[in-house]
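Multiple structures are listed underneath, in structure tokens.
A short reminder: the numbers here are calculations on the coordinates, not readings from a lab. Because the structure is predicted, anything quoted here is derived from the model rather than measured. Cβ atoms are built from the backbone, for glycine too; each structure is taken alone.
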Structure P
Amino acid sequence: MKKILSFIAIALILASCNDDAFLTENPKYLYTPDNAFSTQDQVDQTLLTCYSSIRDIKSMRNEGREYFVFRMCNGTDMYDVTTVRHSYQFNDYANINPEHSVFKFIFNYWYKMISYANMAIYAADLPQITWDSEANRLYALAQAHFFRAYAYMNLAECFGGVFIVENLCTEPRFDFERSTRVETYQYAIDELKDRLEDFPVTSPVKGRLVRGAAQHILAQLHLDMGIALEEEGRGEEARASYQKSVEYASDVIDGGTYSLMRNRFGTRMTEGPTFYYANIPKQKTPNHTYASAGVILEGNVFWDMFQTGNVAYNDGNREAIWTINTSLDAWIAGDRTSRLAYSRCFAPSIRESLPGILDGTMEDTGGRGVTWVCPTDYARDQIWAGKWGDGDIRNSETCNRRTFLGNVPGSAYYGKVIPWSVLYHDGADSSTKQAAYTQAFPISCKVSSDIYPDDDAGGNKSNLYRDDYVIRLAETYLVRAEAKMRAGDKEGGAADINAVRSRAKARYMVTAEDMTVELILDERARELIYEENRWCTLLRMGGTLASERIREYSYWDFPRSGTMKNFGLWPIPQTVIDTNKDVKIEQNEGWN
């Protein structure tokens, strides 16, 4: 009897089950996109992974060679490597091919971002997730679509047309088809243009995306697409795209939320930097300051913009549109990614070439710089030559320090200005001079400080602990200036350039006759050195401009004397082409 009852019970259970559901395996220990998310906070954690990835590549937390090229723009017209890092150069095109690790890393980096965004988009609409408001759900989706658009913009700028992946990939695929560059830009535009209202105008949370960031990226995308359309011979469509770029940039510039910072502000608005000619802490005394030796460094608004507590919009900086956030407190608490490794990576290592005159790793030498890259002659001197640097606070001693005092007691230059002929070892053999040139250069207030607050917490003057810009309003002006110029409005473009130059107190104001692509690149270098991604800027310009400028301005002679490729895009990594076995992918011109 018991056996019969048991059989009936089992039969009833089986009969009550939906056959497909009953047979579907759904082990509780196996996470899938459908069961891994149960709360809106988990969706937000996926978005935070995107934010974290942006901070990682921006802050130079990982000092790998690939970061040196993409973030530090090694190998462009603006930056090169020192003699001691010669093996890290990125302009010997006899040895750079589509299998180079840089191309594979950057290509994969942005597709990882796309996969995170796709995951957040999928999860945001899962039925089991309860949102505390529809506005929060839409904002989560808007952020995910922003990151996807931002990734495709960077991919299109560097590699041209790529693969559009809209959904989660749950199994291997070998049949991706490559879009055109114009199609890739258009996809990114479509990601953002209908979601603007879902972004808040401002956010109480520092570093979160806001509407102005999306509008700026739309302005950049339309500018990029206009250039690509022109290359396809679609001039009328290009002009329409440039006009859309102007409109989106104007929404940011004239919308009332942002403005260029023209007056001193913030945590140190009554100060200027204080440097000591000291190579050990005990020499930091009042009679060892640069001011006591007659070198006066006055604060200005451009310097204010790069001081701790001044960078974020929430801190009163109306120029900040999107920032990444770091802090010493978070670093001390255990978040060792909460830092900007700028002094280590970007500052000079003068001590290596002048150990008996200018030694140590104190503030006067830019901290503990190891000089992964150095500015080319174009970036350090040429952009400031003649009228272009006249009165410009961006090239003042406060913001771009060119005056150094000897800090080694007993040396002939102790407490005195060291001539650049000494810094550059004039008269020495060529290898010594070459090493000195790449290790001694002006120190920007963007990558160093007169205050390193981590000394008591185990730091060594390698890092800054302030927020940093991803998008700043001055760049929006420069984007609009370029779009106006390309659309034929050179006077309007000049006015936008002059808005930036006026804030910088530059005496020379540009005219419509000055407006060229070269001027745009020069002004971007003056305003955005150590901020913009120069590779993206050069490559998005079209033609072979990138390789032409690298050939002209590179510090090392490889592009001039070696096998220089004529390219306007980076190559699609050969591994990607080979793996996509079911659909043939053509390599970018110049890399076959």
Structure Q
Amino acid sequence: MTSDHGPGAATSPEATGEYSHAQILTILSGLMLGMFLGALDQTIVSTSIRTIADDLQGLSIQAWVTTAYLITSTVTTPIYGKLGDLYGRKKLFMFAITLFILGSALCSFSTSMYQLAAFRAFQGLGAGGLFTLVLAIVGDIVSPRERARYTGYFMAMFGTSSVLGPVIGGFFAGRAQLLGMAGWRWVFLVNVPIGIAALFVVFRTLHVHHRPVPGPVRIDWWGAGWLVVGLVPLLTVAEQGRDWGWTDVRSVAAYAIGAVGLVAFVAVEARMGAAAMIPLSLFRIPAAAVSIGASIIVGSAMFGGIMLLPLYMQIVHGASPTQSGFLMLPLVVGLMVSSIGSGQIISRTGRIRIFPIIGSSLIVIGLLLLSRTGADTALGVVMAMMFVLGMGLGLCMQPLLLIMQSAVPPTQIGVATSSATFFRQIGGTLGVAVFLSILFGSVGGNIDAAVKQDSQTAAWAQVVNDPNISPTSIDGQVIASLSNPTANGGVIAQVQNDSSIIDQMNPVLAHPFKVGYATSMDTVFLIAGGVGMLALLILLRMPKVELRATSAAAAARAMDASP
């Protein structure tokens, strides 16, 4: 083999597609910094969004900030995957980081919630490439069997961002002014130096050879367009349907437009064949089809279930956003332990099929255990259940991606990676929308029932009849509202809009409100456990999978060298 890069180039990674452990670690340093950028942003913003909304006087429309980011990051995920396969991933990854930095800077100068939503949508255009391109690049340079060895680095990064995010977000949101600006604006500005550092490291360390696609390149622009038409209204109604009403004319219009877009998208993908953004041939590969189906359902159970845990900690146990981040540590530790442990076993044995099956079983067990928690359940018990759930998630996430990447040809590893990520995000979005609707649809009745039960106790009578409670105080207003049957929904409805009121009540008065939330959350955990059971049944149909012993880059090189 000849090369224009001088002596020894024939044995270089760019020439052979094989990388040493030291070279892989050097490349990973840039990739992890880019992925850390996206992971940290999600946890920081979720912690401080209420403070931001209050300052911009738009609490009632704060959901649009989340929805805008979610739509653009989800829709662009398969686009980045396909373009990376066609044109190479380094420049595309740097482009995604640059968009994310610009979007973050713009967000920090927002003067209204609508403006913030627009800038978050722009930021999401970059975020869609951060995760999928990192995972695809790792697939390029490391074989599926060896890739499991490096799982621990990524899990450590996710664990760090899960803990640092709430702490940093709480710090910035709690500062009225910082260096002449409102504290919450630094929630977005902090991404700028991290992003610039990521750009520099990626530029210096990421040297991955791109194998050009032979023949004329066909870009699936029509598929991308119809995907936008199909997903934007459906993601919008998934986030807004609870406020609009699921049968409201706006929701029905979103269903109709989304259905037309998805049907047209499938038709275009069928016509584009191998050039499609999400080739339908993926679904004819048994291992890939099972992985996609399981990813949707695991994503639904995972995001839907995990989303409730910080709410449980804050509402039921009175934790601050920062404290709830630390209380999520058992789940993160469980995820890291199972990911690293399974990665070592997969690397040594090459066996992988059993891990997502065990993982989905643990997810079901963890969610069912959490469905038995209540307002008075000790935090230690809840954290043990969270550890079980984290163990299950760790055994599902990485193995499903490895199976997906091994099931497709080396030239389609970007499409395979983005498809797995895309369908998991879609499942998560649907899960969050459905589970939140169940939560807030049932919490009012459960609080009412808990109030009636607690009102029969001596402790309740003592507080209600306490002459030292001022009628204008929080407790006085709660007692007045609950003692009048016609106003019974007043304070209950108010608490559903602003749960922080519960922390200001007398513990005896607050107890039935916490019970009501805990009961509704139990219902959601139970349903999520049922969804997890469906994932287990699908994974039992997973065929035997043999992980490739070579990286995608080396396999592509071998294809080039073969006659």
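Looking at structures P, Q, which one was Cα extents along the principal axes in Å calculated from, given that it came out as 108, 59, 50? Working shown, then result.
Values: P: 108, 59, 50; Q: 93, 52, 46.
Source structure for this number: P.
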Given -13000 as the derived value for helix-only ellipticity at 222 nm (-39500 (n - 2.57) for each DSSP H run of 4 or more, over all residues; to 500), which of the supplied structures P, Q does it correspond to? P
For which of P, Q does FRET efficiency 1/(1 + (r/R0)^6) of positions 423 and 535 (r between Cβ atoms, R0 = 35 Å, to 0.05), calculated from the coordinates, equal 0.75? P
